[in-house]
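Pasting the structures in now, so scroll down.
Taken together, the values in this text are just the output of simple stated rules run on the coordinates, not laboratory data. On a predicted model such as this, the values are computed, not experimentally measured, just so you know. Cβ atoms are built from the backbone, for glycine too; each structure is taken alone.
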Structure P
Amino acid sequence: MKLSTKGRYGLKAMLDLAIHNDQGPVALKSIAERQSLSENYLEQLFAALRKAGHVRSVRGAQGGYLLSKNPDSITIGSILRSLEGSLAPVDCVLENEPHKCDRFDDCVTKIVWEKIRDSVNEAVDSITLGDLVKKSNKDSVLY
């Protein structure tokens, strides 16, 4: 499984937002500058993050984005899934609608794909945004 730029940049942006969340609404321009990301691309990512309930927007001159929940209650898995979709390595083990091929019921290798899917989900769901905030400092470059 390989994450796209959506997942990688979205996680960096969410961590940046969490680090600066105590300062009030954070402008995407500020996140873009600190993380060397495109502001336009961040707008697309934050639309998905807002739809997933991770952030809320504040309009106006002092507007920007805030986390919608405490960073300790936002898992990395929920962020990645809101941007990437399922983290399953192959379509036949998607959580909601697996793609069933001709050999779906007799496939032995499906066990491998399920274990990978479950292990990845367990790993990313065991880490919260709050955990990452505690490991960082405000001047960190997030990779």
Structure Q
Amino acid sequence: MTVALRAHHLLCMLTYVGKGYSAEFVHNFDGLASRLAVGEEVALVEGPDAICAPLCESEGACAHCHGAGVRARDQRAAQALAPLLGVPVGVGSRLRLDVGLLARLRTAYASGDIRGACAGCAWADLCARIASTGYEGVRLHMPKAAVPL
């Protein structure tokens, strides 16, 4: 299977610690973190994605997901991620997280190199604190590769 994510949610997943808009949102995000941890592919989409799903269950609740500010956040995230990933990033792009990629993303996020898309986000201060603690308490962990004996 594939996890549909919008570009700026690639940044959100780096600092996700189990906080969110509702219990349903948190439960859903926990499940997505588990799927990503085992290497499920990510496909970038425009508009509401797998993270937004619980918010979109009630009519009109997804209006935020279609707003110009959120679309601009996706564009800024895609532009910031492209040099780090070494490929153009946009709707339709696909990737798989692994230990190395997650570490590179978190290092770049902590240094501020890919955090420009977070400007104006209500969660930005929380995410900055999480990054400054070395990502203490995050829910997305990649299994370490087995070391041959």
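Which of P, Q yields -13000 for helix-only ellipticity at 222 nm (-39500 (n - 2.57) for each DSSP H run of 4 or more, over all residues; to 500), as computed? Computing helix-only ellipticity at 222 nm (-39500 (n - 2.57) for each DSSP H run of 4 or more, over all residues; to 500) on every structure in P, Q gives -13000 only for Q.
Work out which structure the value 29 belongs to, where relative contact order in percent (Cα under 8 Å, 6 or more apart) was derived from one of P, Q. For relative contact order in percent (Cα under 8 Å, 6 or more apart), the value 29 is produced by structure P. The greatest value of mean projected area of the Cα convex hull in nm², for residues 10-73 alone among structures P, Q is that of Q.
Given a value of 15.6 for Kirkwood radius over Cα pairs in Å, calculated from one of P, Q, which structure does it belong to? For Kirkwood radius over Cα pairs in Å, the value 15.6 is produced by structure Q. Name the one structure among P, Q that FRET efficiency 1/(1 + (r/R0)^6) of positions 66 and 82 (r between Cβ atoms, R0 = 25 Å, to 0.05) of 0.60 was derived from. Computing FRET efficiency 1/(1 + (r/R0)^6) of positions 66 and 82 (r between Cβ atoms, R0 = 25 Å, to 0.05) on every structure in P, Q gives 0.60 only for Q.
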